[in-house]
Every structure is written in structure tokens, then in C-alpha cells.
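Down below are the structures I want you to see.
Only the coordinates and a few stated rules stand behind these numbers; no lab work does. These figures come from a predicted structure and were not determined experimentally. Cβ atoms are built from the backbone, for glycine too; each structure is taken alone.
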Structure I
Amino acid sequence: MSTRAIQFLKQKKIPFESITYHHEEKGAAFAAGATGFALEKTIKTLVVDLGRKQYVLVLMPGDRRLSMKRLAGFWRTKRAAMVDVPTAERVTGYRVGGISPFGTRRHLPVVMDQSILCLDRVLINAGQRGHMLLMAPADIRDALACEVADVGNL
């Protein structure tokens, strides 16, 4: 099974391992439970509007919440807000529950919560519901030229 995300990683020669599971609902908690992987090592990809349709992707551990205030401060903007489902799907080219930061329809800046870099390997969406990638966080950061910031809360 190949997705735009997998093609992106293969083109850049970034190592990963594919893991599939039976997808019944969206969210990092379900994916973690279905794969037997720790929630704090299961990464969610969030699509955020910084205002005037300036979209960014935010990578967060599954057990943490995004602080919109911290994210807005990092980007020096007045506000940040999660986008609705149709917008997330339109700008990424992926269905919600399967959004990957790799191979998105539009090039989007990516912010990685700094806590992710403390982990050895993480699961991140492969661009299709029920399909995850096991990867080193530094490889994700390097492949996407991520900004790294403290944007999460427990």
C-alpha cells in the first residue's frame, strides 16, 4: 500500500516501518490502542489557521493538547484556531483520521512540539486511515524542515 506520504519519504530516502490497523474511529487514542503503541509516542497531525487562511501543521504527542496561545505567540500572530474538517481535507489532500504531514497537497509549514524529539521512535500517520509509520522523530523533523517549539499542554 502506497500513499503520497510514503512516496515522499521514499523519494527522500527517509527510513520508516509501515504499521496497519483496523480503523474504526479517528484520533491518536484509538490508533495507539489498536496498534498497542503508547499514546505519548503516537503523533497527531493538526491543521491550524493562523489567520487569513495562513495554515500550518502541528505535530503533537497523542497525550498532549495544543496550546493555541503558545502557537500564536510562536508565529507572532494574534490568534490560532483549528480548522474545520472540509478545510483540513482540502489543504492537505488527506481525509481527517488519515492526515499525514508528508506529501500534502499544499506545502505547509510544520511545527513539531519539542517533546517529540525526546522520544526514540514514534507512530505518525501514513496518509490513509488505518496506516501508520514508525519513525525516528529527528527524521520527521529533517524531512519536513520542522520548526520546533513548546506548543503543548498535558
Structure II
Amino acid sequence: MKACCFYESPVGMLGIAENGTAITGLFFGNTMPSGEWQLRNTPLLAQAVDQLEAYFSGERTAFDLPLDAEGTVFQRSVWEALRRIPYGETRSYGQIAEAIGKPKAGRAVGMANHRNPIAIIIPCHRVIGSDGSLVGYGGGLNVKTFLLRLEQGISERDKNNLR
């Protein structure tokens, strides 16, 4: 049974969807995904909310949730590469293209990034333009800026605590 819940986060309302075994969506806003979904809490959705709360409070730098992102083989390879970008760091579309063995596929990487169904958990916000500029984000550039500053601030604070 497909279930969905909503979570009021520091970046606004987030919808989280699951299919009974894995998280299938994390989206901005409070519109139910299309298809047959029930609005309800499940143990997996509660775990996702707990991990998101820990992420936003700076207590979590990686998510440990089963994921099932529907997409093409190429899209899934991009999304897996996104998950390998370290917390607090960024990569360009070209760097992601190189990482998946398709160095000329920067534009296609951008399209796959745009179609990421599990925002934040699959960290598409960590992808920037080759010149270092912030480029499009499904939640808006203000949300992307917030997420990057959150991660970079916590990352810097952690580095300072090690000195």
C-alpha cells in the first residue's frame, strides 16, 4: 500500500511517499502524488521524518533509509552519483557526468538531476554550475541556498571542533 505524509520543515512543507518497503518520493509542497496513495503515517515515514529532523538540526549528515527512485537506468546512475557527494561539498553537472562514465552528458545529468524524485535525501541540491553558480532547484534557489549553507556551516563547525 502506498502511503504519504507531510512534514513541516525549515524549508517549508515536504511530502514524503513510500511504497511499503522504501521511500519513493520527497517533494516540496502539500500536494498528494498522483496515483493511489493514502495519507497516513507508517513506521518508514516516521523514520524518514526523524532523519530529516536530525538533518535539519545538524545531527545527521547522511540518510539511512531504503530508497526506490523510479527512473531510467541513466537517471538512477546519476542519482546514485549524487548520493556519493560528501556532505557539505558540491559537484558540477560535468563532474557528475564524468563520475558515471559519460563525460559529455552534462546536459543529460542536469535533466536527471531535475527529475530526482527524492529531493534532499538524494542530494541534488549539491550540484552547481561549472562556474560555481547556483543553478535551478525544484524547491527554489532559496531552498538550495539554505541547504548548502546548512551543510557547509555544520561541516565548517565540525572542522573547527577538530582543531
Structure III
Amino acid sequence: MNILKFLANLCAILAGSLLTVITLVTCGNLILRNTTGDSMAGAFEITAMTTGAAIALFMPLSQIRQGHIIVDFFTANVSDATNAKLDKLGALVLALVFGLITWRTGVGGLSSYRAGSEYMLTGASEWWVYAAMTPPFALTSVIGLRQALFGFNFDSEQHA
């Protein structure tokens, strides 16, 4: 399980790096606009591309930490055992949904690559965004499946 934690942390580090790029591009564009009246061509496209990839890259760590929203209105008064079963069921549903998202993102990336789709202002290929999103979606699915089968305690395996 340590490999899943390592990969999730690596994805989060990459996501943080992309957010740094977004910040630098935005600041550079604002400085340019306020000092010369010009702006960077494609700054909005760069921000959009990297934001999508960053969100995808944060998903595995969020799933490992159980950071997704949990609505416990109906389950607040049920037993811990029932809540644990419902949590495992939720993890299984998440794994299935992220499996579907992984598949469709991969198909979309291949389609974009074959079509040679590019962003209008920067001329950057669209497929690389799909390529950046597909592995973290797959990792999130694997983590959810592992949690559905074996539970959410990742730390106990270090001592076993």
C-alpha cells in the first residue's frame, strides 16, 4: 500500500507545481498588462489546461485521506460497523466511477491526438492534458477499490 501513498503524494506534488505555473503565468500576465498594456497570448488557455490537470492530480491523495465530501445526515445515528460498510460501498462506487472517467478520458485523449486538436491561441496540442489526467484518475480508482476491499487504514500495513 505504500506505493499507492507514494504515487498519490507524487501526484499532489505535480499538482502543486502546476498551480505554481498557473500563478506565475497569471502574475506575469497582470504585470505585462499593467505596465505595457499588452497581455500574454493564450494565458487563459494555459490556465485552463493546467487547472484541469492539477485537479485530476489532487484526486488520489484526496481519496487516500478520505477528503471527499461525506454527507452523514442519514447515517449519523447508525452503528460504526454500518458506517464502515457504507464507507466501503462508497469507495467501491467511487472506484467504478473513476474507472469510467479514466476510460473516457483516455478515449478522449486518443481522439484528440489522432485529430491533431490544438488550442486556438497557443497552438498547444490538447491531448497532453488528457494524458496528464488519465493516470491520476486510474490511481484514484485503484485506491478506491483497495479501500472497498480492505478498508481505509493504510498505516497499519507499515507495522505488519
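Observations
- Once Cα Rg over 2.2 N^0.38 Å is computed for every structure in I, II, III, the highest value turns out to be that of III.
- Structure with the greatest value (metric mean count of other Cβ atoms within 10 Å over residues 99-106, set I, II, III): I
- Origin of the value -26500, where helix-only ellipticity at 222 nm (-39500 (n - 2.57) for each DSSP H run of 4 or more, over all residues; to 500) was derived from one of I, II, III: III
- For 0.30 (FRET efficiency 1/(1 + (r/R0)^6) of positions 43 and 107 (r between Cβ atoms, R0 = 25 Å, to 0.05), calculated) the corresponding structure among I, II, III: III
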